[in-house]
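Trainee: In structure tokens below, several structures.
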Structure 1
Amino acid sequence: MSLSFYRQFLFQSKGSYHIYIGEGYSGSVAPQQHEFYHCTYITEGQILENQFGKEFLQSAGECFFTPAGTNHSLYIFENTKYFCLSFSKSIADILFSYFQNLRRDFSNLPPIIKLTENMQNRLCLCLRCLLDEQEYASASAFGTGQFLTISALIIILRDSYSACFPPIPFPTNTKENYAAQIQRCLQHIDTNFDHPLTVDELVQISMLSKSTFYKAFEQYTGMSAKQYLAETRIKQAIQLMRISHIPLNEIARRVGYDDFSTFYRNFIRIKGVSPAQYRNDFVLPALQQE
């Protein structure tokens, strides 16, 4: 049974994606084309890709895309290992809705997409999660595989796309330009404040450059992302004080602080008093009156 046939079979059972690790084979891969897209990420060795009549030598840490319907061939060198992620046109449509300047044949991106070491680590983790998801007998009711596929593709594309299409400088007199992106980040904070969150994660969600994100977030909210997260957590901590007698260290943990001292410092900075004093002076008297 050919690999192409096997991929089509998995597409029928999983709906929109297929992933495998290629290793142990070296030599030519005959010219072929598919009705689906795929992306190849090389972890070891080299692959010589022929696409659109041009040859490109791809090495470890690099990715390349093959559009649907494109005739292409490969030469795989010895000791090469790679991930091949195939995805349907329905997933491609979602991807292109995020990257609106991206051509459907990826021809306006560099033919070789080099990933930083940090991005390589994130991508490998995401792809291995996708491999595990593919092992399930049926597609997830939550669309887990589709979300992981889109996440992996965004990790691959984000930096190269930003380099090719830098964002328009943020206008100092308006905050509406990036309202949708910042609202998406605020919703993520409000939903996940009790989990570890970083500014870099919010930058990725916004799909803006880091400098544009900082300006947009502060203009939209009047504070930095780090300050907004802290204020959200302290606000939730006060809500827990009002509805329960949970110890303060447990409250700190429930609102996302593994370190009580950080919770304590942020509470004083935002409310002007310690958590214990706030509970004694403001929360307990109000509870006694009820």
Structure 2
Amino acid sequence: MKREQPVWRSLMYCPANVEKYVDKAHTRGADVIQLDLEDSVPPSEKTAARKLIEKAAARVRRGGADVVVRFNQPLSQAVRDIEHSICPDVDALACTKIGGASHVQLLDELVSELEEKRGMVVGHTKFIVMIETSDAFFQIRDIVRASPRIVACNIGGEDFALDNNMQPTGEALVYPKQQMIFAANTVGIIPLGFIDSIAGFGDWEAFRKMVRRSRDFGFMGAGCIHPGQVAIINQEYTPGEVEVEYAQKLIKLDNDAAASGRGSFTLDGKMVDIPIIVRARKLIARYEAIKKRESRTLAAMERNA
């Protein structure tokens, strides 16, 4: 069963314990602010950081962004992080180092208990499942089906490469990332990420080309480790005006062809049939959903100006 997808093009990481980043996060234009309790928070700060989540979530969503909390493993830390993260202002959890379907189901059970105790709608908190080991990779089809909370997944490139004695290059990771995209589409969730490493962001034009190429592979959103990446990701993971106009033209011509009793037609010397029309309709639906999101974001920013 396909799941309803949020519009999450840019998911900007924000260390939960760094006040200057939390204070400005809502101004960056990201679809999602990822309050991080994991890699960007040193071990000595983790206990204090998790206690900041509820108030930080309310602050960073002022510009209309959704809020995700990335929590730690092992399980002893995960439970403490989650206990501080389940609240109305946190929309989802980034579930790190998922071990298998049963791991997801255990987390789902914990989150359901906390939501119920806190008077929240059970199911409010969504999941991003993060595939970061070879063992999880070979279980990915079961993992993405493990809970209706799951709305997105990704390959944690650095950890995945480390687990497999690889370098985290685009060439080395293209196979697992493509498989993740296929698994995501079988259940209608968002495949997150890039076809190349996120670590380099000094050359913005090269970064833009990489994001554009990633969209061609089927990615629909990605994490940001620098505010400068947000606008580029939002632009490149949004259908362009020319694409939208062409898709609208295809649909009109398809309607004309159908009225004449034909199931296909030619345009610019190419045959156009059902898969191309379905792709055009999906592109327009995506574009309209993004525009609705942007309107809500603008309204939120104006309210909090």
Structure 3
Amino acid sequence: MNIIINLNKPSGITSHQAVTKVKRILKLKKAGHAGTLDPMATGVLLICTNEATKIARFLSDMDKQYYARVKLGERTDTYDSEGSVIEKKDTSLLSEAELVETVMMFQGRIRQKPPMYSAVKIGGRALYKLARSGVEIDRPERSVEIHEIKIICIDLPYFDMTISCSKGTYVRTLCEDIGIRLGVGAHLVSLERRGVGPFIIKDAVSFDDLVSEDFSFYSVDSALSNLRVIVLDGEDYKRARNGMQVMFDRTHEFNDNEFVKLKGPEGNLFGIGIVNLNIIKAVRILNL
């Protein structure tokens, strides 16, 4: 069973716990997730099983879509409602127009600092472990892309927004930064991931679906529909399958450092390759 499952993760469990439950239900030897969701968050969590775990990084690289509820006037140490309130400010003078204008400033390429309560490691130590010990350290900023923000509903001090963004974006940090820019503080109240690349929430399955064995899933090939295909045959197929470089005279059609699906003479997917100049090299060999 080398498949990808679009799981609708419920609130209250970690992504790792969700994977463990899927493994138990489906009696899997190996499984992993592509892109962590915080325990409080719900929505699309891609679970890769057996050989499909080899493509998790390519799924994690896909853009994400979120629906977030934010509360203004309160900052928390975790940037969300599960943390302790560390600052309160009056929001009575804040206008809806000012809120909309400020939120739209975050559309485009922005810099973010990972929250202390996150799994990011610095110096080999996870930030959340340091935070639980009362230690806060400087974190290097990261560049992320907010493709689109839309405010859906305003009911001050709350507002709802949808976000389309690149991988690595922390919605909690986005809320914190919006609150700071407004001068009143803010934190994330709830979060639903509505999409990862082509995988959307309406197609997601529940644990109950898995138990009943009435669920849809994706093959490795279909899950990587965003990657273009190169078909190899003869000696090139054998060389690539053994992890050796292959010369290719049509790389002008591809970009340097572009990942591609590698298929054999019978159309069987056997690996993920990377194109550089006129060379293709498999970076993942799949035994499907």
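Each value in this text was obtained by applying a stated rule to the coordinates, not by laboratory testing. These figures come from a predicted structure and were not determined experimentally. Cβ atoms are built from the backbone, for glycine too; each structure is taken alone.
Trainee: Given a value of 18 for relative contact order in percent (Cα under 8 Å, 6 or more apart), point me to the structure among 1, 2, 3 it was derived from.
Mentor: Of the structures listed, the value fits 2.
Trainee: Ok, one more. A value of 37, 26, 21 was computed for Cα extents along the principal axes in Å, for residues 128-191 alone; which of 1, 2, 3 is the source structure? Mind dumping the intermediate values first?
Mentor: Details: 1: 53, 31, 14; 2: 33, 17, 16; 3: 37, 26, 21.
Among 1, 2, 3, the structure yielding 37, 26, 21 for Cα extents along the principal axes in Å, for residues 128-191 alone is 3.
Trainee: Right, something else. Of structures 1, 2, 3, which gives 21.6, 72 when Rg and Dmax of the Cα atoms in Å is computed from the coordinates? The partial results should precede the final answer.
Mentor: Details: 1: 24.1, 80; 2: 20.2, 70; 3: 21.6, 72.
Derived from 3, not from the others.
Trainee: Moving on. So if we calculate mean count of other Cβ atoms within 10 Å over residues 184-191 for every structure here (1, 2, 3), which label has the highest result?
Mentor: Of structures 1, 2, 3, the maximum of mean count of other Cβ atoms within 10 Å over residues 184-191 occurs in 3.
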